[in-house]
1. Any idea which of I, II comes out highest on Rg/Rh (Cα atoms, Kirkwood Rh), for residues 102-141 alone?
2. Just checking, which of I, II has the largest value of FRET efficiency 1/(1 + (r/R0)^6) of positions 206 and 222 (r between Cβ atoms, R0 = 30 Å, to 0.05)?
3. Of the structures I, II, report the one carrying the highest value of relative contact order in percent (Cα under 8 Å, 6 or more apart).
4. If Cα extents along the principal axes in Å comes out at 48, 42, 39 when worked out from the coordinates, which of I, II was used?
5. From which structure (I, II) was helix-only ellipticity at 222 nm (-39500 (n - 2.57) for each DSSP H run of 4 or more, over all residues; to 500) calculated, if the value obtained is -2500?
6. For which of I, II does mean count of other Cβ atoms within 10 Å over residues 78-85, calculated from the coordinates, equal 14.8?
7. Out of I, II, which one gives 0.95 for FRET efficiency 1/(1 + (r/R0)^6) of positions 126 and 150 (r between Cβ atoms, R0 = 35 Å, to 0.05) as computed from the coordinates?
8. Suppose distance in nm of label points 7 Å out along Cα→Cβ at positions 38 and 70 works out to 1.9; of I, II, which structure was it derived from?
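Laboratory data are not the source of any read-out in this text; all were calculated from the coordinates shown. Given the structure is predicted, the values throughout are model-derived calculations rather than measurements. Cβ atoms are built from the backbone, for glycine too; each structure is taken alone.
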Structure I
Amino acid sequence: MSDIVIQTDKITKTYLSGTNEVHALCGVDLTVRRGELVAIMGASGSGKSTLMNLLGCLDTPTSGTYTLDGERVDGLGKNALAAIRNQKLGFVFQGFNLLARTSAVKNVELPMLYDRSGRERNTRALAVAALERVGLAGRLNHLPNELSGGQQQRVAIARALVTEPALVLADEPTGNLDSRTTIEVMALFQQLNGQGITIVVVTHEPDVAVYATRIVLMRDGQILTDQPVTNRHSAVKDLEERDRSAA
């Protein structure tokens, strides 16, 4: 098993807007090792969301290479990418993306129901274990509207973990949460990372990014800085100063 989960080499992404080319990513080199908790930051238009889509195999680069958990994925077709997403990736979104009329445990079971690998598994037992892992053992049969926003996000995190993915991608995971619940959710990510889970969080909030062990700051489709977090307070100040200078 490779120590490297994410390896991109000069990946670019160019879109056509009418007759104009929009260069969303301009030769991004990024390496994420197993067991890291990395935050990708940047203002609107910096390229962070485009990079997230590429890392999550939701889109393909215009050029460059992307290797995920030892497998080259940049040239794969839609069906192969769908299989990669199911087997190697777990997703956590800002809007939770839970089925409204489905219990917490059944929401967590969903990724396993779409597994085409042929593995025989007790999906309910695995879903229960995942919910226990995020502190929701007593909420198995609750519907999303019977849960707080923080609890709904915990269900979404359990759903991302249940397939034991190589990588969890969290896209603005605290965007719909208040400050107290944000702290609880980011503390949970830190706890899970401490258990060896590789996590990449995309956020525009410095107060969220500093929960990571490393912050990648993007601007104009490129990585501006890539630094470890050694002091949360100084990291927030540095990111805020960079935001002001970019304004």
Structure II
Amino acid sequence: MCGRYASSANPDDLVAEFEVDEVDPAVTARSPEDFNVAPTKDVLAVLERAHDDGVVRRLRLVRWGLVPSWAKDLAIGNRMINARAESLTEKPAYRRAFARRRCILPADGYYEWRAPAAKGGRKQPFFIRRRDGQQLAMAGIYEIWRNPEVPEDAEGAFVWSASIVTRPANPDTEFIHDRMPALLREDEWSWWLDPGDADVRVPDPTANGVLEAYPVSTAVNNVRNNGAELLLPLLPEEVLPTDGA
């Protein structure tokens, strides 16, 4: 499960890191910093598209919450922010995207909530990131939905949207939640993005020790809160009790 994450990298840095060929103009028109990315927001995605002169790697904005091409409206995407790796080839909403439209969603890290051990307790949010400070390369799938209420040549006629692929949590994070985003190593980026490879597999589990997790303020629970302070670790005495006290 991944319902919130942080994305504050400068687009120029992402272009260099992910060897991007083209940047969508909308990318540079928005603020690069979002410390409380929530579903339905426009998020940065790295993807590849085939053209007459070859495959082009692009950095563009997509709506978080995949909207299948056959959907009647955008609302279905609100509950399709994550796609379980185990059902990518089975569910009609994900099958075609997984075969041909895969992307990378860069992130500083993501938030996850640990349930209290006793009834009546409050969930404690954690921030999960790479120990080396590098960007997370979250595996994603994307779709392009034609809005029938907008003329084909008008702005908003085509909506690009994406889901984060999730898999069972690894030992670094399973004490918080039993699911986590599928994370790509650098040597996996090219084959994951390749639109010509329909037989791609889900990334291997993230190796133990790559990630670190620490408790953060419950201020992240409110999507209106959006600042770097959300990433600050709590002091031990500030962490919510797990026993419901």
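1. Once Rg/Rh (Cα atoms, Kirkwood Rh), for residues 102-141 alone is worked out for each structure, II has the highest.
2. Greatest value across I, II: structure I.
3. When relative contact order in percent (Cα under 8 Å, 6 or more apart) is calculated for I, II, structure I comes out on top.
4. Working through the options, I get structure I.
5. It was calculated from structure II.
6. Traced to structure I.
7. The structure behind it is I.
8. The read-out comes from structure I.
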